[in-house]
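K.L.:
What follows is a set of structures for review.
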Structure P
Amino acid sequence: MAAAYDSPDVNTIEVGWVVAPSRGSTLPTLFTYWTSDGYKSTGCYNLECPGFVQTYHGTALDGALANISVYGGIQFDITYDVRKDRSTQNWWLSLNGIAVGYWPASIFTRMSESADVLVWGGEVYDKVAPGDNTPTQMGSGHFSRESYMKASYIRDIKYIDTSGNDVVLGASELAPLITESSCFDLNIEQRDQVYVFYGGPGCRK
C-alpha cells in the first residue's frame, strides 16, 4: 500500500514473502518493508531500523516459511492483513489472524489518514544494466496461464473503507500492470472469489 504514489516522497508499507540469497536465504521468507520518502533515506526491511514494532514474537519476520506449496500438489496460503488502528492511527500487521506488530503513525508523512493506492502482485529485483533483464524467477517460476496448483496466486482480496468495513474486490475492480510480459505475466480469474495468478521464469536470452 502507498500514499502519494506518484510523488518523490511516496510512503509505502510492503509485506509478503521473498527469496533473497543476498539476504542470507535461498528459501521463501516473510518480509516487511516501509519508507516515507520514496526509498531515499528512510525505511528498511523487518527490524533492521527503527520503525516496525514487533509485539508478537512467535513469528520471525525474516524466517523461512514452514510450509511451501508444491507444483501440481498441495497449496499453502498466508493471510496478510494491514489495517489502521483508528484510535492510535498506527498501522497494524496480522499474519494468519495473529497481530504481529505495527508501524507507528509518526514514521509516515503521507499516510496519516489512509493509503491511496493498493497493490498486490510480484516483483523481481533487477541488478543488471538498464535495458537488460534478469533470469530470476517470479512466484513458482511458471506463467499465470498454468493457473491453480502451478502458478503463484493471490486471493481473498479486500480493503478496509473509511468506516472500517471490509470491502471485497471483484475482478473488474483490479487493474493489471505487467512490465516485462515476455518474462512474467498475470491473469485475473473470477472463481468463487477473485484469484490473481502471476509469475514467470524470468527473462532468458
Structure Q
Amino acid sequence: MAVSDSRIAATGAAAHVRPCDLTKSNAVGTLARSIGSEFGRIDILVNNAGINIPDRSWQRLTPEGIDTLIQGNLTSAFYVVQAVLPIMRAQKQGLMIHTASWAGRFVGPVPGPAYIAAKHGMVAMSYSINLEECMNGIRSSVICPGEVATPIMALRSPPEPPEALARMIQPEDMGNLIAFIAKQPPHVCINEVVISPSHNRGYISAMKARQAAAGQS
C-alpha cells in the first residue's frame, strides 16, 4: 500500500492509504463512514480485493479453504457495497466497479469451485445493484478478466513462468479499463465487461484437445 501511495503522490495527487480487513463488516462500515465524514461523499468505489489458494480443487479443498475463498471474494464485496450504499444514496449518484473474473462467467478447471462460485456471485451482485439502485443514480459495473499478471498467479501450482505472465493482461491494462468506465457520464452504465488476453490459453487448450480427439477418431 505504501508503494501505491508513493506512486499516486508522484503524480501530484493526494492519496490516503488505510488498511482494512474487508472480511469484517464492522471494520468496513467504520472505514466507509470515516471516508464519508472526511470527504463528504464517495463518488467511485473500486471493489478489487480477491484471493485464491493452492488447495482449491474438490479433492484438496477444506472447509477452512471454502470459508477463505467465499469470504475473501464475495462476502467482503457485499460488505463494502453495503457500507458505501447509504452515502451514494444520499448524494443521489455513485459508481461501483467490481473486479470479478473470467471465472465469474465461465467454469474451468484452474480457478477451483469455490473461487468460481464466488465470482459468479459477484457478477450477480453487481446486476442486482443496478436493478435496485438505478433509481437512486447509482451505477454498477463488473469486469470479468481472464488471466491477469498479478501476485495471485504465484499461488498456482506450479507458478506461472515469466513468458506466460508477459502474455497475460497486465495490471496497467486493468487500470486503463477501470479509468474508461469511470469517465463515462452519469447517464451511461457499462453493466459488464468480459476481457481476456489475445493469447487465450483456455481457447488454445480447447482447440488442441479437439484436434487431438479428431486425430484419434
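K.L.:
Starting from the value 20.8: which structure in P, Q was mean count of other Cβ atoms within 10 Å over residues 78-85 calculated from?
P.N.:
Q
K.L.:
Still on this model: semi-axes √(5λ) of the Cα gyration tensor in Å was computed and gave 27, 20, 19; which structure, P, Q, did it come from?
P.N.:
Working through the options, I get structure P.
K.L.:
A value of 9.8 was computed for mean count of other Cβ atoms within 10 Å over residues 6-13; which of P, Q is the source structure?
P.N.:
This value belongs to structure Q.
K.L.:
Thinking only about mean projected area of the Cα convex hull in nm², for residues 14-93 alone, which of P, Q has the largest value?
P.N.:
If we compare mean projected area of the Cα convex hull in nm², for residues 14-93 alone over P, Q, the biggest value is for P.
K.L.:
With distance in nm of label points 7 Å out along Cα→Cβ at positions 22 and 158 as the yardstick, tell me which of P, Q scores highest.
P.N.:
Structure P gives the largest value of distance in nm of label points 7 Å out along Cα→Cβ at positions 22 and 158 among P, Q.
K.L.:
Hey, helix-only ellipticity at 222 nm (-39500 (n - 2.57) for each DSSP H run of 4 or more, over all residues; to 500) derived from one of P, Q reads 0; which structure?
P.N.:
Derived from P, not from the others.
Values in this text are rule-based calculations from the coordinates and carry no lab data. Owing to the predicted nature of the structure, the values given are computational and were not obtained by experimental measurement. Cβ atoms are built from the backbone, for glycine too; each structure is taken alone.
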